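There are structures below to look over.
Throughout, read-outs are computed from the coordinates displayed, never taken from laboratory work. Just so it is clear, the structure is predicted and the values come from calculations on it, not from any experiment. Cβ atoms are built from the backbone, for glycine too; each structure is taken alone.
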Structure 1
Amino acid sequence: MQFASLFEFEINAGIAELAKYCAEISGPADLPRRSRFRPSRVASVITYLFLIDVVAGENDYRFDLLGSNMAILFGEDVAGKRLSELGDKRLYDELRKTYDQVVTTGRPLYVRGRYEWPEMSIEIERLLVPMTDETGNVTTILGAAIPDIPADTLLIFAGYGPARLVIDEVLSAQ
């Protein structure tokens with residue numbers, strides 16, 4: 001898996017670290033296997049990581065792993081929940097579009113945008129990487145959403161509920 005097109009842009013250092021690690025565990029033409037992924041290898045972004053299982057045959061996604069800072073951005077800890085169970089329709093629609101694109105194309109997706117709450121917003125960079133099982137089927141999406149503010153500042157958004165995701169720019173890597 002190659003991320004060369006991604007590195008043509010100025011990107012967050014954590015996103016770059018995650019992309020390099022995914023390239024390392026995948027090889028030049030393959031997608032990374034879920035079984036090879038070790039969150040500890042990208043410790044600098046672990047609180048911004050999430051793993052989403054593709055629920056085969058049900059056209060849905062289930063949040064498996066959710067970093068603590070992602071729970072703030074989602075407005076709650078959604079680990080174990082399905083995307084279809086999110087109460088915020090606008091957030092569901094925006095997330096669904098990007099997850100479907102990653103699964104359908106089998107290609108990573110880099111997104112610049114922002115999470116918005118009433119009267120507040122933060123800029124974010126997101127990377128979504130399809131991961132496969134041993135047979136090559138996309139079964140998981142590895143993601144990271146990193147805001148442009150320090151983690152301790154992000155805590156002020158805890159308790160505000162789910163943010164609205166606004167996508168400003170999308171780049172399909174590879």
Structure 2
Amino acid sequence: MKRTSVTLLAGAFLSANPAVAMDIETYKDVANATIKSIKRGKVRNIDKLIDRQKRLIRLAIEGALIYADANPADAKMIHLTVLNSHRMQRMSLEEIEREWHAGGYLRTHGIDMDQFTEMDVQKSYLDTIVHPATAIIALKQYKKSKDPALLEQVQDELTEVVQHVDQLR
């Protein structure tokens with residue numbers, strides 16, 4: 001992978017002060033706001049919930065790229081995740097499960113996700129991108145089908161990722 005393409009992409013996502021780490025509190029607030037909306041049954045504006053997930057991904061990318069710069073051994077995994085963050089959102093639930101939750105995509109690039117535990121920092125950064133992307137897919141499907149199981153999945157994805165975010169403190 002060319003470093004210049006990742007650097008250009010990073011420039012599009014990083015704040016003016018790249019020394020600032022991931023905004024964990026904002027990330028948790030946005031994720032919890034979505035969870036709260038679902039629990040209350042206030043899901044009339046699906047596009048607003050999708051926008052919240054996109055905000056989570058942007059926040060995660062900022063932190064992940066800073067982490068990758070400071071941890072070169074994990075940079076390839078982080079960069080592949082960031083570079084695929086938009087493509088993830090267009091996958092089916094089955095595809096994102098196979099390729100990202102189960103590590104299939106990274107495995108094809110020489111990264112074995114089995115070497116990480118669920119609470120390792122690098123895995124947590126990956127999940128701060130993958131879980132909101134999965135939530136976006138489920139919300140888009142819910143918009144069409146109104147299947148309440150999809151909202152339950154969104155809630156589960158975000159509840160899990162909030163636990164991962166706590167590992168990044």
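Which structure, out of 1, 2, was helix-only ellipticity at 222 nm (-39500 (n - 2.57) for each DSSP H run of 4 or more, over all residues; to 500) derived from, given a value of -7000? For helix-only ellipticity at 222 nm (-39500 (n - 2.57) for each DSSP H run of 4 or more, over all residues; to 500), the value -7000 is produced by structure 1.
Thinking of 1, 2, which structure, once semi-axes √(5λ) of the Cα gyration tensor in Å is computed, gives back 26, 18, 14? Walk me through the intermediate numbers first.
Values: 1: 24, 19, 15; 2: 26, 18, 14.
Label of the originating structure: 2.
Across the set 1, 2, Kirkwood radius over Cα pairs in Å, for residues 37-108 alone reaches its highest value in structure 2. With distance in nm of label points 7 Å out along Cα→Cβ at positions 61 and 141 computed over the structures 1, 2, the top value is the one for 2, the highest of the group.
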